[in-house]
Structure 1
């Protein structure tokens, strides 16, 4: 067995990099295994205007690069790669990547959650250029503009209602003829004069990638097979998130949605294993709340190591 590291952090979004900064400053020499999508969901975001300290906003990738460099400045080690297996049954814990096996006295999990997408190429091409998965993050950019929200659950109607503060009109596009959302959310949306609904409808294309901005969506009613274009300037996809927790099934407690369950802050059911960010938070899902929970996980990991003489 290789000499165990004091801290291994799995994931490199705002939560993981904040945990890296705090554990590095505590002289714990953390190793950050960045994952397949280094930097997390902010790498898909253009301007971030709600992260404290940046009066004029900052590009998502630039914010993540700055956080990464700050953690490295204090001694955090970043490693490209993806964790393929973990064994958390006993300390030191075992983390297996594509290239190596690492052992750790404590583990901080910050693997995040991935927004479910529609799966059409134009959606990816225009992500951050009119396509978004976060109304709270990006709604401000659509002041006075017509936009659409895809989805039929509570989160979709929550986003649609929130976006009416900015948009001239919000069209909710749903593939069924009834909503899954709670009645109170439905009533609120139906009563809002700035929200209308398109039923039994799928988005088949986002217009227009060649222009580098959303100008509309091509829609198909799957009952009539009729296709038409809707002119909008923003598309918000709100069909749910998948927490990146498959690695930990059978080892860590999860809720019915697959999110890691934490207690007393970032503690999981296994002492020495902590979780932070969107992997355990399906309510707020903001960069700043993820960073805050990364700080909590780092402080608790430091206390755990000190208590166990490491």
Structure 2
């Protein structure tokens, strides 16, 4: 008795035949993302814009939701709260106020007068532009180093052609997630780089599975055209790809729906990244290899047909 089969085995979808449509869609996503990034830009969070950093300790267990509602009513712009240490410790971050250092002090006094004297202020800091710039620089370097490491890994495990095509597919995924941030207006903060790195790790896993199957098929079917082998490898791993993506998306949608505003800002970009990564793994990573000659053979020297003179 066979179990539930959500994706049929032995599918024969012509992925290579649809590669031009896939390239067009990928190009549309990339151009749309760059347009949004250059026209609308990213909605940088407190981590990257700078602002006030306040660590408080409440006399009893902190009511995060109540504190958030109270501070949001002050009109100070973006306010972020999170547990810090014990259940009585809260870390408050308030976006930088226009008007220089004097405006920051005014905002701090507003917070103190609102929270009252029962709150113990354990730390008050101002996050400046230099610290924010360092955070952005470190985040970008983390993404670039991750992509470089993946390029080297695929190059060593397969061939350099696989590495180049794999990184091109990964670049598509990163640009798609950045475009989502620009279009949706989701806050771009430190967790955004975590979402980008999660997307890269998930996407490269699918890509390596397809590449591994393609390499096996190239050794097994030595006379079959490469285009047919690309289809064969993508179809033979399709069930695994779809089921893995589907189960991951179910968990992420649950986090998005029930996780609250903080988890929502983290889970939705990963949802977009996994959808983009699944698309690039199936339609881009293997099809891009068709631009290369995967069957390089040394030319055999011609065998002399006449008698050999002594």
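Coordinate-derived values only; no laboratory data. Just so it is clear, the model here is predicted, and its values are computed rather than measured. Cβ atoms are built from the backbone, for glycine too; each structure is taken alone.
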TODO: Using the calculated result 18.8 for mean count of other Cβ atoms within 10 Å over residues 60-67, pick out the matching structure from 1, 2.
DONE: 1
Task: Highest-scoring label, criterion being relative contact order in percent (Cα under 8 Å, 6 or more apart), among 1, 2 - done: 2
- [ ] For structures 1, 2, calculate Cα Rg over 2.2 N^0.38 Å and state which one comes out highest.
- [x] 2
Task: Identity of the structure behind 20.9 (criterion: mean count of other Cβ atoms within 10 Å over residues 236-243, calculated), options 1, 2 - done: 1
Task: Structure responsible for -20500, with helix-only ellipticity at 222 nm (-39500 (n - 2.57) for each DSSP H run of 4 or more, over all residues; to 500) calculated and labels 1, 2 on offer - done: 2
TODO: Supply the structure label, taken from 1, 2, corresponding to Cα extents along the principal axes in Å, for residues 20-139 alone with the calculated value 65, 32, 28.
DONE: 2
Task: Test item: distance in nm of label points 7 Å out along Cα→Cβ at positions 36 and 188 calculated as 3.4, pick one of 1, 2 - done: 1
